[in-house]
Every structure is written in C-alpha cells, then in structure tokens.
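Just below sit the structures, each encoded as structure tokens.
Where a number appears in this text, it was derived from the coordinates with a stated rule and is not lab data. Nothing here was measured: the structure is a model prediction, and the numbers come from that model. Cβ atoms are built from the backbone, for glycine too; each structure is taken alone.
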Structure 1
Amino acid sequence: MASERARILCLGAGRMGRGIAVCFAYAGHEVAILDFKPRDEDAFVTLATAALKEVRSALTTLAGLGLFDAAHVSTIMKRVSVVPASGAAPALAEADIVFEGVPEVVETKRDALSRASAEMRPDAILASTTSTILVDELSFVVAHPGRFLNAHWLNPAFIVPLVEVSPGRATLPEVTARLNAVLESIGKVPVVCAASPGFIVPRIQALAMNEAARMVEEGVASAADIDKAVKYGFGFRFGVLGILEFIDWGGGDTLYHASRYLTSALHDPRYAAPPIIERNMREGHTGLGTGRGFLDYENMDLDAYRRSRLGALVERLRADGLARPPVL
C-alpha cells in the first residue's frame with residue numbers, strides 16, 4: 001500500500017465520514033463514502049447529494065480562507081464518491097484503509113464492523129473513529145483484529161491536525177505504524193495512546209470545561225471573562241508549550257505547592273497533585289532547572305530552547321494583533 005495514494009473508504013455518511021473524506025481527497029486520495037444503511041433509491045440520492053454538498057462546502061470554505069485556489073475545488077471533488085449499501089462488498093474489497101464512523105452505539109458499531117471486516121482484504125486497515133468506545137470492546141467482532149484500532153479525529157476533522165490513534169491488545173505494531181504514516185502524509189499529527197476512556201484530549205478538556213462551567217456557577221467570573229482568560233492565557237501558552245512541558249518550564253514543585261494550596265483553600269481534593277508529581281520531586285526531576293522533568297533536557301541547549309519557545313509566543317502575539325512597539 002502506497003501511503004500517498006492509499007484508497008480510503010469512510011464507513012458511514014455522517015459528519016465524521018464527510019470530514020475525513022475532505023482531508024484525504026484534498027491530499028490526492030480517492031475516497032468512497034459508504035452509506036451502510038439500506039435505503040430506497042430516492043432516499044439514497046438525497047443523502048448522497050447532501051454528503052457531496054457538505055464536502056464541497058468545506059472545500060469551498062478552505063479555499064475562501066486562502067488555503068488554495070477555489071478553481072481546484074471541482075478537481076478535488078472528482079476524487080469523492082458516495083456508495084449505496086448495495087455496493088458495499090466491492091467498495092470494501094478495494095479499500096486500503098476503512099474509517100468507521102457510524103453512530104456512537106455499541107451494538108450499531110459492532111454490527112457495522114463485523115459486516116465490513118468480512119468484506120475487506122486481510123491486509124487492509126480498519127479504524128473506528130469512536131470517541132467513547134474502546135477498541136477492545138469492539139475488536140472481538142472484527143475478522144482480522146490485528147489490523148483494527150481506534151483513530152479518533154477531532155472536529156472539524158478537515159482542519160484540526162490531531163488524530164488520537166489507540167491500538168488494542170490484538171493490534172499489530174506495524175498496523176499502527178502504517179496508519180500513522182498515512183496520516184502524517186496528509187498533514188495530520190497522530191499521537192498514540194493506550195485504550196483508555198477519554199483518550200487524551202477529551203479527558204483533559206472534560207476537566208477544563210467542567211471547571212469553567214463550575215466557576216460560572218460559583219460566580220467567580222462571567223462566562224465572557226472566563227473565555228477571554230482561556231483564549232489569552234491558558235490557550236495562548238498551551239498553543240506553544242504542551243501541558244507537561246509547561247509543568248517542566250515552571251517546575252513540578254511549583255505545581256505541587258499550588259495544588260496543595262488550592263486543595264486546602266477550596267476544600268476539594270480534586271485539586272490534589274497526582275503521585276507522579278511527588279515522585280518526580282523526590283527523584284529531583286522537577287523540570288528545566290534540574291535537566292529533567294516529564295521531558296529530558298540534559299543534552300539540550302536550554303538558552304536556544306527558551307528563545308525558540310518565547311519566539312513562538314511572540315508570533316502568537318502578532319497573530320492575535322497584540323504585539324506592540326515600545327513607547328519611546
């Protein structure tokens with residue numbers, strides 16, 4: 001399978017399948033959107049028309065935002081087709097990678113994955129895009145579980161670069177590597193995570209979103225000011241520094257003491273630091289100052305590293321229209 005021209009099939013004609021189709025067609029791949037639900041001809045035509053209209057609309061929007069010349073939209077659209085359930089067998093047999101995107105109902109997914117995998121080539125990759133159901137809760141119905149894993153895209157899939165790739169117990173390492181290579185070839189940024197509820201981003205953002213809502217409820221600040229604080233403080237920094245990298249930047253001991261204060265002042269154990277923070281402190285791995293924290297800085301030019309990160313933050317200032325010359 002040539003990663004730059006892998007044949008892609010989106011199993012399910014909903015929002016996720018359409019978004020993934022945009023990504024791959026944009027990158028030069030032939031993409032089939034398979035409507036796995038039997039419908040009469042008129043109903044299928046209605047759905048196919050809506051799906052293609054949404055794909056075209058996404059491409060037109062990207063062109064309008066300056067990403068490419070709008071004259072190429074029609075060329076890219078020619079790579080996308082919508083296939084009815086009656087054409088499932090040949091479409092699945094031709095695919096190199098199938099992304100399952102049917103509704104988030106366990107039995108619905110198991111049924112779709114079982115039927116689809118039976119028609120796929122044994123060397124093709126099958127990836128569920130589920131955001132809630134773990135790969136090992138689905139893999140036992142798949143014909144070739146070694147070639148099955150989760151690939152969680154973040155909406156809008158045609159813009160957000162991250163894809164969380166979660167292999168199961170039976171997933172072959174080379175399958176994970178192949179899928180990552182294909183994703184990277186179309187400009188995505190895959191990260192590998194264990195089969196754990198919430199993956200990475202949903203687990204972190206659930207805490208942040210609930211805390212923001214709780215602060216509104218408690219009257220800490222207005223919704224508008226909380227969102228402003230996130231955009232120009234929390235999000236501003238974490239768009240350049242990863243969360244764990246930021247812990248290292250400020251020092252794990254700083255987080256430890258801040259957590260102790262919040263736990264006491266707010267009378268809530270949810271602010272307590274996890275044991276790994278205390279363990280890192282005992283071992284002297286608190287971040288940049290010690291040469292190691294969550295990341296290893298021992299062989300790094302720290303001055304150059306700091307300059308590069310500060311430079312990226314300055315670029316964010318410019319992008320937000322907040323960079324100003326000095327008053328002289």
Structure 2
Amino acid sequence: MAVYTEIPDDALADFMSRYDIGTLSSIKGIAEGVENSNFLLHTTTSPYILTLYEKRTAESDLPFFLGLMEHLAARGLACPVPVHARDGTLLHRLAGRPAALVTFLEGMDVKRPTAAHCAQVGSALAAMHEAGSDFSMTRPNALSVAGWHTLADTVAGRADRVSEGLGALIADELALMAAHWPNDLPTGVIHADLFPDNVFFIGAELSGLIDFYFACTDAYAYDIAICLNAWCFEADDSFNVTKGRALLSGYNKVRSLDDAEADALPLLARGAALRFLLTRLVDWLDGPQDALVKPKDPREYLKRLRFHQHAVGAADYGYGG
C-alpha cells in the first residue's frame with residue numbers, strides 16, 4: 001500500500017464528484033505495504049480509503065475483490081465495504097489507474113501479537129471462510145505452486161546475492177512442492193495475506209479484517225498456514241507454539257479442521273513460507289526505488305522455512321485435534 005502514484009488535484013476533484021460522500025477535507029498517503037497506492041480521505045461526512053491499483057494487481061480481478069468485500073460484509077464480517085458511485089458503479093479510473101473507494105475501518109494493527117490476539121485471528125479467519133462459502137465468484141490463486149516457479153525464474157541467478165545457497169534451496173523446495181502439494185483439501189475463498197497489518201483491533205478486541213487484494217479460491221488450510229507464518233513467530237524467528245495453539249484453537253471453535261487438513265499443515269506452512277520468501281525476494285531485488293516503504297527482508301522467511309523443514313506433524317504447531 002505504499003504510494004507509487006500521485007494524484008493531480010483536478011483529477012481528484014473530478015473523481016470525488018461522482019460520489020455522494022460530502023466535500024473533501026484532507027487527503028494523506030498511507031505508507032504501508034507494497035502493492036497499491038492507498039490514501040486516507042477525510043470528507044465532511046466520513047473518512048474513506050481511496051485505492052489506486054498498481055500494475056501488480058490485475059484490473060480483471062477487481063470485480064472479484066470488491067464483490068467479495070460486499071458479500072462478506074453482508075454476511076456480518078467486519079471489513080471495509082466498497083462505496084458505490086452515483087451511477088451504481090464501484091470501479092473508476094484516476095491518475096491512469098483503476099481506483100475505488102471503501103469505507104474506513106476503525107482500529108489499529110498490533111505490533112507485538114499475543115496468544116490472545118492469535119486466538120481471535122484464528123476465529124476471524126474461520127468466520128471469513130464460513131461467510132465466503134456461498135460467494136458465487138471464483139479466482140485461481142496466482143501465487144500457488146505454478147506461480148512460485150514464475151517468481152523463481154524472475155530472480156534466477158540472483159538469489160545468492162541475498163543469501164549464499166538460496167538459489168539451490170529454492171529449486172529443491174519447488175521440486176518438493178510440485179511433487180507433494182495437496183489438491184484435495186476443503187476449498188473456498190481465502191484471504192491469502194492475513195498478516196498483522198491487515199487485522200485491526202480496538203483495545204484488546206479484534207475490530208475487523210482489511211486488504212483482500214490477494215483473496216482467491218484455494219484450500220482453507222493453506223490460509224491457516226499463512227497465518228501461522230505471519231502471527232506465530234517471534235522477533236528471533238523462533239516459532240511460538242503457544243501462539244500457534246491459540247490460533248488453531250480459535251479457528252477450530254468456528255470451523256473444525258478435518259484430519260487431512262491437520263496432516264497437511266507442515267507442508268502447507270512450508271509452502272507458505274516459500275511463497276513469501278519468493279515475493280519478498282523479487283521486491284528486494286526489483287522493487288521500485290522511490291517507494292515510501294523499504295522492501296521487506298526475504299531472509300526472515302528463509303529462517304521460517306527452515307523451521308517448517310523440520311516439522312513432522314500438526315502438533316509442532318500446537319494442534320491437538
């Protein structure tokens with residue numbers, strides 16, 4: 001969500017005139033994330049988030065993302081809701097980019113998640129899976145195993161600049177995933193990027209989920225594996241089994257994992273670590289130099305991947321059935 005595109009004043013005024021949201025009071029770029037250009041708008045009626053979708057986000061996917069947020073909100077999930085213009089449309093163009101407005105979600109992300117936070121995240125993730133179970137649209141996961149090969153090709157011959165031997169490790173992991181990745185687990189809409197900066201809390205209570213622009217149709221357990229990577233490692237990259245147990249227990253209270261999902265957790269968590277290692281590696285080597293936010297260090301996920309390589313079962317993540 002780092003700002004890559006600046007908005008001319010006249011273009012913004014024209015864009016705002018399409019909506020019944022009052023008069024613009026202020027606009028401020030949001031300097032987090034790496035995907036799109038986000039701005040906080042304050043108007044005389046309410047605050048809103050304006051998103052300009054950069055090249056990495058396919059315009060053809062936007063109806064899925066925006067429709068999903070509307071669907072989840074209608075099912076009671078706390079998340080931003082796309083704002084319709086006067087003509088009923090959700091998507092326009094601004095500064096040469098596709099653009100949309102969504103409602104502002106109150107709350108703040110947590111910088112140091114506790115087990116109590118993790119338990120609520122697990123429950124919220126399961127609630128999202130349940131709420132999205134009857135969403136009619138589908139979107140393949142472009143960042144599953146086939147997509148990882150594409151990312152690896154992008155940085156071929158350069159990975160060892162970041163860590164010696166990384167290129168060979170990536171090749172070995174890709175071969176393992178291609179041979180053993182499960183394709184028969186329960187599937188539906190997943191968030192696919194539920195990191196701490198995409199979950200808001202008010203005080204100690206979870207207030208909602210944001211940033212659905214990686215959402216897709218994939219295995220529910222893979223979404224859990226992403227959260228285990230994102231929420232349950234400490235600053236020294238050691239896995240906190242208490243946090244893992246809390247997250248999995250919170251999830252299981254809303255939607256129960258079946259045996260196949262539990263058995264697949266180590267491989268899914270390993271694949272999730274490889275996915276974020278690869279996307280961070282591409283950003284580290286090829287990301288825009290003028291973005292407001294420095295790319296995230298891919299070596300963090302190299303350390304997490306090594307933990308998963310030694311995991312032998314769901315119990316290593318705190319799962320007790």
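Comparison across structures 1, 2 (criterion: distance in nm of label points 7 Å out along Cα→Cβ at positions 31 and 87) gives the highest value for 2.
Please state which of the structures 1, 2 yields 18 when relative contact order in percent (Cα under 8 Å, 6 or more apart) is computed from it. Only structure 2 yields this read-out. 1, 2: which one has mean projected area of the Cα convex hull in nm², as calculated, at 22.2? Attributed to the structure labelled 1. Across the set 1, 2, percent of Cα pairs over 17 Å apart, for residues 71-206 alone reaches its highest value in structure 2.
Give the label, chosen from 1, 2, of the structure having the highest value of FRET efficiency 1/(1 + (r/R0)^6) of positions 23 and 111 (r between Cβ atoms, R0 = 25 Å, to 0.05).
Values: 1: 0.45; 2: 0.10.
Greatest value across 1, 2: structure 1.
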